[in-house]
Structure formats: structure tokens, C-alpha cells
Structure P
Amino acid sequence: MLVKSVLQKVFNVKRFYIEKVEKQEEGLYGYIKARGRSKPLCPKCKGRAWSNGHVKERTWRFVPMWGIQIYLRYTPRRVMCRKCGRGVEYMPWSMGKSPISHHLAVVIGILTRKQPWKDVADMLGIHWNTVMAAVSKVVEYGLKHRDISQVKKLGIDEISRRRGHKYQTNVYDLDQGRLVWTGRGRASETLDAFFKEWGVERTKKLKAMCCDM
């Protein structure tokens, strides 16, 4: 089936494949299955674990295709890890208990960097709240995995969030052109909060700072 082949190509997750695709009123549902005799992975250490039954079937939103909403369905396996104990297997497309797949969250995260959230929601045919939830997950992941150990130059700027002198202070890594921190207001207390979070050791590594007058 062509649709199943295309969905499998986009899904592209090792150890799993799209077994079948069903058309329902809301859209297309792709049913995921673990490959062959592949053992499940522990959700904590990502090591091989033993399967110990299943939990309730779950559904995730996937990236829409041809204007059609796509959903993924899978019945996760309970696992027993020698190191970490009991849990539910690691699923690369899943972000905890979120009903949004990792694939969709990445697409939304990329689009919202260039376009208004409402436009992204309209383009993908999803609710604005779904966009907000996806962006929150992407930002959470990015903050957890970013490497700021080698930041040497910082730029500090203030922007107006709304009318009525409501400001936001942004701190940038000037070498890589990325935002590393943001806080409400533009008073000295705002920067105090940044440096408290940034820490003494990272502050000692700074070579230069640029601040808007």
C-alpha cells in the first residue's frame, strides 16, 4: 500500500515499523509494531530489557500529510531492566505522556521560528493549543540538552513585549547567534536573576559582553 510505504519512510524509527494504515473519520491511523525479536529498551538507561506484558494502547499525533491528519497507535510493552527496575519501554517517537509525537513537535518547532503560531496551526490543521504544547516540549528538550559550557561572549538586549512599557530582557550567545536566557523586565534585578542562574563558574569564562544602552 503506497500510503503505508510513505508513512513508514517518514516514521523511520529503528526497531519499529508501520504494520498497517486505517482510514477513520478523523484521519489516517498508522499502527506501529516492534520488529522481529527486538527486545524493548529501558526508558531510563536505554539498555536492553525484558518484556513483561503490555499497557493500554496509546495514540499520538503525527505530521499531517496531503492535508490529512495522521495518528500513530501502539501498545507499549512493560519492561524489566536489571539496572533500573520496572517501567514502560522507551519509544523514540514519544515525549513522555504527551499525545504529540516527537516528529510533529520538531516540525512545529521549526515552523514557529519563522511564522506566527496561529499560521502554523492553520497550515497543519491543528489547534493553537497543540502548537503551544509542542513548542513547550521542544524548548524543554533544547534547554535540557544544550551545551553552553564554551560560551565566551554575551549580548544583552531588551524588547517590548506589549504596550504599556512591558519589557523582556534577552541574553544571547554572540558567537553562535542563539538565545540563551530570557526574563521579564529590564531592571538590574532581571540581570541578577540571570547571573544567579548562569552560575559563578560559567561567568568566570566570559571574555566580553555587549549591552544595549
Structure Q
Amino acid sequence: MSRKSAPPTETKGMQLQPDDALVIVDVQRDFLPGGSLAVPGGDAIVPALNVCIERFAARRLPIFATRDWHPAQHCSFQAAGGPWPPHCVAGTAGAEFAVGLRLPNDVHLVSKATAAERDAYSAFNDTDFHARLRARHVLRLFVAGLATDYCVVSTVLDALALGYHVVVLSDAVAAVEADPGDGQRALERMRTAGALFASSRMLH
């Protein structure tokens, strides 16, 4: 969410349950200020993310971190006719998670867009994410990360279509805003599809 985007009405208080999981979407160095595909204010969400991580870890609830993990010649790159500069190439510094993001040692990684010929914004696209959630009997996802108008909205909409309950953590997302208003439109799409909204401080 950009600084100009206002989230839909937030739920007041959110009690974590045994069938909850936290999903942190693509908080990687190339998407932060100074990276090759920087999200404005992307680094500002890290403190809120760490609050969420702390709350979930304290209750021993699963925490998933998705990441773009592209081959060097990925189809989304401009050299291959795609819309984006090279970013998050597997094994490079730009693909590493944000400095200061306190992911636990037992975090579950979800690598996406790993095939050169296929792009993937959603964490569910061409991954085993759904199967891994089902194996852990997860019913509700708390989603945060980057970027609101691409990988966050795609992941949320797919999760809802698969039957998960979804809560978007509104103070822990940020948008690219390739076109002005993209972040707000993404928030409204998620709300219309059935997502709830809460902030990190509401988790307990």
C-alpha cells in the first residue's frame, strides 16, 4: 500500500487461532529502496512485519515467506520482452530477504517464478504452497509484504478462491504504483473478494 492508499475498514482486534498462518510476500532486497525494482516505502513495513512474526512465533504458528527466485533469463525481464528490470535472480544479493526482517529459523520458504518461461505473482502459482498449508491444517491466512498491487493481491485472491479465510495486514503492505491508484484498487479488489483487514497491533 502506498502512503496515499487508505485500507478498507479494519477489523477491531484479531485473536490468533491454531489454524492460522502468517504469509510474508516477497520482502526481498530488490523490492526495497536501492533495489532494482524498488517499492516506494517498502522498507517502512519491516517493523510491522517483525511485530507479526513475533506474535505468530510466540504461539508456534507457521510462518511462510515467499520469494521471487528467478533464473537469470526470466521472461518477465525487459531483455526477454517482459515489463520489469532484472530482479530477484536466484542466489543473488537482490533476492535475499530484507536486512532487519527477523524471520525465524523454522520459517517455511516458498520460491516462485522459478521457470524461465513462466511468470508468477501468486504464491500458489506453480508451487506446492496449497498442499503445504493443507498438510498443516491451515484455514486462515494473514498476508503481508510486497507489492500490494502485484504479488500480494494475486496471492490473496487465489487464497480466497481456494477457500481460505484471509486477513490483509494493512500496515505491512506497500504498492509499486506503476499507475497511480494501483495500490488502492488492489485493496478494494481484495475487500470485494472477501478479505478482511487488520493492522499488526491488532493481533493478539
Structure R
Amino acid sequence: MLELKRIDNKLSLITEQGNLYVDFLDNALYNRISKLKVANELIARACGLHKRSRPIILDATAGLGNDAYILANFGAKLILIEENPFIFKLLEDGIWRLQASSLPCKNNFLKIYNKSAQEIIPQICNNMQPDIIYLDPMFEKIKKNTASKKEMQILQNLIATQNTDNLLELALTYAAKVVVKRARKGGFLANKKPNHQIIGSANRFDVYLRSYHA
């Protein structure tokens, strides 16, 4: 049984595996953000961010918003899509509390949609053209005895099997660049080889350019 409940001013989802919430004001996250450098953040490098860049990035699989928050702190403007209604409520609450804070990135979240990405991407892009569309499909199942992955396990139980292969073609229709997060040794999304990759120890980011995938 799932229940949304406000605990310590944070909207939390109560599950059998534990509580899930979004807190962009967390001290550990703040310490990480305070030391951000493009050279150290694979996602920033994949999106081509730098001090003077202010791209509009459409995150079509927003989840708990961790990657979006990193991008916002590099100056990107974010439009978020999250289909699951429970995760959407948590993310919406986290953004609301962030926007009530004094943090410099608080206004970089432009809009959040509780819709299917396939349904809403054309509507969004007809009104506001994103520079980049970001996709983070759910990775393979993680072993249940991995305590450090509890948050991911809850997400995997909440989100039904995602049909994200066709999202890549849709994204390339509406953005010149599409960035896809994958497990380091995972296969290509839709079996499509990217133009280039930014590879880390656990994850990688596949970068697709529309001009090469017409």
C-alpha cells in the first residue's frame, strides 16, 4: 500500500521498502553542488555545458530530478516530464521547496508535466524548442540485497516497464541533440549507435546529433 504523507515538511511516499522523497536542500547534495565542475560531471560534458551556456533541456524521464538539479546548477533551464503520479508529486514538492529557497538555481525549472513523454513532447516542442532532450531509461534490475540502492529499487517497483526505444526517434525529431544515460556496459537505446560517448566508471552518456540520424 502506497501513501503520500508530509514528514518534516517534505512530501514522502511511504512504501514497504522505506520512504521516498525529493530534497534538493539536503546538506550532502548541497556540498556536492558547491563543488561542481564541468570536468567532473559527465552529464554536463555530454550536454556541452560551460559557464556561459544557458540551454533549454527537456528531461523526458525526470524521476526524482537528481540529474535535472545538476544541470540546473550549471545554468541550464529545465522542462521536466514524469509520468508516474507518485514520483511526479514528490518531484513537484521538491521543486516547490527549492523555489522557496534562496539558492541561485531556484528559477531554472520552467515547467513539470505529469504526462506520457510520447504524448506531451510534441506539444511542448511546438511551444518551446529545447536545445537538448535528455533520456534516462530505467536500468536493469538491481539485486534486492544492495542496501545502498534502496531508492532505485523503490523506483523500479513504482515504474512499469518503460518502452523508451521509440522515445529516441521522437526526441531526435524535436531536438538537435539527444543525450541518453546508460549503464556503462548496457546496450544502446533502440540499438542505435550514438555519435559519441562520455564514459564513467559506472555510467555513460550516449550523445546523438539529429543531423547524423535523419
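With relative contact order in percent (Cα under 8 Å, 6 or more apart) computed over the structures P, Q, R, the top value is the one for Q, the highest of the group.
If you work out Cα Rg over 2.2 N^0.38 Å, for residues 67-106 alone for P, Q, R, which one comes out largest?
Looking at the calculated values, the largest one is P.
One of P, Q, R was used to calculate volume of the Cα convex hull per residue in Å³, giving 173; which? Structure P accounts for this read-out. For which of P, Q, R does Kirkwood radius over Cα pairs in Å, for residues 35-122 alone, calculated from the coordinates, equal 14.3? This value belongs to structure Q.
FYI, it's all coordinate maths here, none of it is from the lab. For clarity, every value in this text was computed on a predicted model and none was experimentally measured.
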